[in-house]
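Trainee: The structures considered in this document are given below.
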Structure I
Amino acid sequence: MLHIIKQIFRTGIKTEAPPHQDDTLRGEIQQINEQILSHVGRALTIRHVDAGSCNGCELEIHCLNNPYYNIEGLGMRFVASPRHADMLLVTGPVSRHMEIALKRTYDATPDPKLVVALGDCGCDGGIFGESYASCGKIANVIPVDVSVPGCPPTPTAILQGILTAVSNRKRP
């Protein structure tokens, strides 16, 4: 044991220096915060609804919360209740079993509400289309403000879709 402690003191700390924060990134983050505050008036709250997806889009949504994308640092956060949400982020083709639940979630979201359809399935029904088990695209069930295509869309594309919906929002 003593031998290991001596080796630790002899070797010292062998880590890299932390990277310096880029001032241009800090400026971009500040601009996004100001844009959200000017359009919404506070932090943007998002309710995610899985209307029958394969979970590919959900994996990309989870990436938005990691330290690389850090959407909470941009003034956006996910909430558990549609009653607290400014935006619905909907994934997947709407299955017949989720049609009523999606309509109720939309109705429970306070006005003015935004809806972003994610993925090819949410935008146009994807490979599932309309059938006995699927209503198809999200716009067949509720009004959609912005569609983000891709199978699945990248976290950057999702973030761009969210910001597009916020910037196109008409103030009450």
Structure II
Amino acid sequence: MVLLAFVFTVTWFISTAMAAHLPHLLQEAGATPAAAIAAAALVGPAQVAGRLLEFGLLQRFHPLLSARLAAVAHPLGALAVMVFGAPAAIVFSLLHGAGNGILTVAKGTLPLAIFGPGGYGLRQGVLMVPARFGQAAAPFLFALLLERYGASALLLSTALGLAGLAALLALTPSMTAERT
């Protein structure tokens, strides 16, 4: 439970921070205002594509795979922006959006696969309490980082994404086989 609560907290922190600040962040990385808005506008379609990928190809695999892909997508996109700057803004938006889209499905399927259907509603509520606090704090905290460090604020979201991935890697499908 603690690992999943942590994963959901850091991933929703990242998601909400990007929702609030993505165009500004991309401008800090060197994109023009028009390019930043155009790249940020791709997050929504990428979320839909991620969900379609989840409902198509990824449904054949354990939900841990989907969650791991979702957790690593943002750090990969952020790395592209940190290395290549503004030219990677579209790659970042597509990866972040696809990961976020997959995550919205995984947050429902992963607890079910790990713990089973008994007490599902209560468990979901408990798991999402810290995530909601993370979501509430994200716009303000990320704005502070963005103002002080510019595009280097991506280092925090990348570190959080990788920490979430590490927590997911600590879980294995064999740990859940008896419960599913």
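Each value in this text was obtained by applying a stated rule to the coordinates, not by laboratory testing. Predicted, not measured: the structure shown is a model, and the values here were computed from it.
Trainee: Name the one structure among I, II that helix-only ellipticity at 222 nm (-39500 (n - 2.57) for each DSSP H run of 4 or more, over all residues; to 500) of -27500 was derived from.
Mentor: Details: I: -12000; II: -27500.
It was calculated from structure II.
Trainee: In terms of relative contact order in percent (Cα under 8 Å, 6 or more apart), which of structures I, II is highest? Mind showing how you got there, number by number?
Mentor: Numbers: I: 22; II: 40.
Ranking I, II on relative contact order in percent (Cα under 8 Å, 6 or more apart), first place is II.
Trainee: Next question. If you work out Cα Rg over 2.2 N^0.38 Å for I, II, which one comes out largest?
Mentor: Values: I: 1.34; II: 1.02.
Once Cα Rg over 2.2 N^0.38 Å is worked out for each structure, I has the highest.
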